[in-house]
1. A value of 37 was computed for relative contact order in percent (Cα under 8 Å, 6 or more apart); which of I, II, III is the source structure?
2. Where does the value 12.3 come from, among I, II, III, when Kirkwood radius over Cα pairs in Å is the thing being computed?
Structure I
Amino acid sequence: MAGDQSLIGSIGVLVIATRGQAGPGEVLLKVRGGTEAYLAWSPQPIPKGATVLVIESRGARTVDVSEWADPLNPFPDDAV
């Protein structure tokens, strides 16, 4: 099944941590005017609550993700 290519480049938040090759997590993505949950796979484990970037769509509501740090916020731990 072909993936949904429009999801590539989307930013989401993990609601269930990924476990690398041991299993997927779950990511919430803002799509089509709402928020939808997708299974999220990653090469390395990523913790719950992490911001991620969708790098590939596998189809069947499943995506590959990579941990994401916003380049416009280079010091996320600094209080403003």
Structure II
Amino acid sequence: MSNNIKGGNSPIECELEANKKYAWCTCGHSNSQPFCNGAHRKAEATPSMVFEVPEAKTAFLCNCKLTKNPPYCDGSHK
């Protein structure tokens, strides 16, 4: 399994709730970027990465899928 496509070329600003589980898309196939909608199964691509944050915050989630700090953008799209 591998990342097959980019979800986009820039991060997506998201308001994350404390202690809520999120499924970040790792493959780029989801049409609900930056979150997973299960499209990786049909595409035989990498599964989502589940994460949560301890406190509510605004975060910029990676959309190009090249970050070295998933699910957060680290500027790899530049």
Structure III
Amino acid sequence: MKTITPTELRGNIYNLLDEVLNTGIPIEINKGGKKLRIVPVGKANKLQNLVSRPNMIKGDPNDLVDISWDKEMNLDLP
């Protein structure tokens, strides 16, 4: 959660409100040691914030069960 001062809020309120609405992540305002929060009322789409991971395996996980690893490792111990 992002924490800002009232001065930062005053200078950038519209961008900060758009950020809360787009990400669903609340913003905390620290005023004199007390904290206030700006939070979206509706539920945010958490899938929207997922990061692309191109190196991940895509496909059916059951296909991984049948992979033969015999050529990849030697289990014969000395």
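Taken together, the values in this text are just the output of simple stated rules run on the coordinates, not laboratory data. Computed from a prediction, not measured in an experiment: that's the story for all the values here.
1. Values: I: 31; II: 37; III: 22.
The correct label is II.
2. Numbers: I: 12.8; II: 12.3; III: 17.1.
It must be structure II, since only it matches.
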